[in-house]
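None of the figures in this text is laboratory data; all of them are computed from the coordinates on show. Since the model is a prediction, treat every value here as computed from it, not as a measurement. Cβ atoms are built from the backbone, for glycine too; each structure is taken alone.
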Structure I
Amino acid sequence: MLQYANAHRRAITGASLAQRRRRMSAAERACLAADIVDGRIVLQGLTVKAIAALVGVNVGYVDRALRLTPEQRAEVCRGDRPLAAPRPPCADFEALVEAIRRAGLDRTLEAAVEAERAV
């Protein structure tokens, strides 16, 4: 475990926390959580997945936000711009409808799910 210079605050990584909590009782985990809340222990090196879970968003949102500059992030927070630019509508709607008819609805829905995963 890392020690800070003032010797009053310890820093642990997210991976270390995950390992430690497996060997701790509920009471010990509660005390650890209290130490983190009080600032006696500082978490560092958290993964994007862990941070996304803590703040209640999916990893894709965090990835989008990471691509923005600090100024752009401030605009998003103020509501002046969206997090991600909206996609333009399909240029040829009739061609899309015909492609869906040829592929079938089930296959089209599977493709739509796959396309959303890639975003």
Structure II
Amino acid sequence: MNKFEEGKPLAELHLGKTGVELAEAASPELLKHVVEHGFADMYADESLDQKSRKVATIASLVTSGCLPQLEWHIRGALENNLMNKDEIKALIIQMTIYTGYPPAFNAMSVANKVFPEFD
């Protein structure tokens, strides 16, 4: 099994299948690096469980304003039961302390766009 094959299940766990497809459409070359390095190397490390990794990732994406990737990760969190809607909302609200209100409103708008897919 090569590194891409090792990392792809973790990428699908965190991004959801749609997120992986969107990432591939944006750049197959970048997706290859993210899956091989980020997921096969880092996310496979058992020092943190996958839910802790998801919380850290969503918090980071909220504070850095990476909204397309935030959408992928929120969808993956819900699709694969890593977090629920209330946890995601609470996390975005907590990040207001670090990022301010406008970025938190932007992140909540992304979450509210994804949430109806999981009603």
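Remarks
- Structures I, II were shown, and log10 I(q)/I(0) by the Debye sum over Cα atoms at q = 0.17, 0.24, 0.26 Å⁻¹, for residues 10-65 alone at -0.62, -0.99, -1.07 was computed from I.
- Parent structure of the calculated result 28, given that relative contact order in percent (Cα under 8 Å, 6 or more apart) is the read-out and I, II the choices: II
- Identity of the structure behind 5.9 (criterion: distance in nm of label points 7 Å out along Cα→Cβ at positions 34 and 90, calculated), options I, II: I
- In this comparison of I, II, the computed figure -18000 for helix-only ellipticity at 222 nm (-39500 (n - 2.57) for each DSSP H run of 4 or more, over all residues; to 500) is attributed to I.
- Parent structure of the calculated result 16.5, given that mean count of other Cβ atoms within 10 Å over residues 18-25 is the read-out and I, II the choices: II
- For semi-axes √(5λ) of the Cα gyration tensor in Å computed as 24, 15, 14, the structure of I, II it came from: II
- Structure (I, II) behind the derived value 1.8 of distance in nm of label points 7 Å out along Cα→Cβ at positions 74 and 98: II
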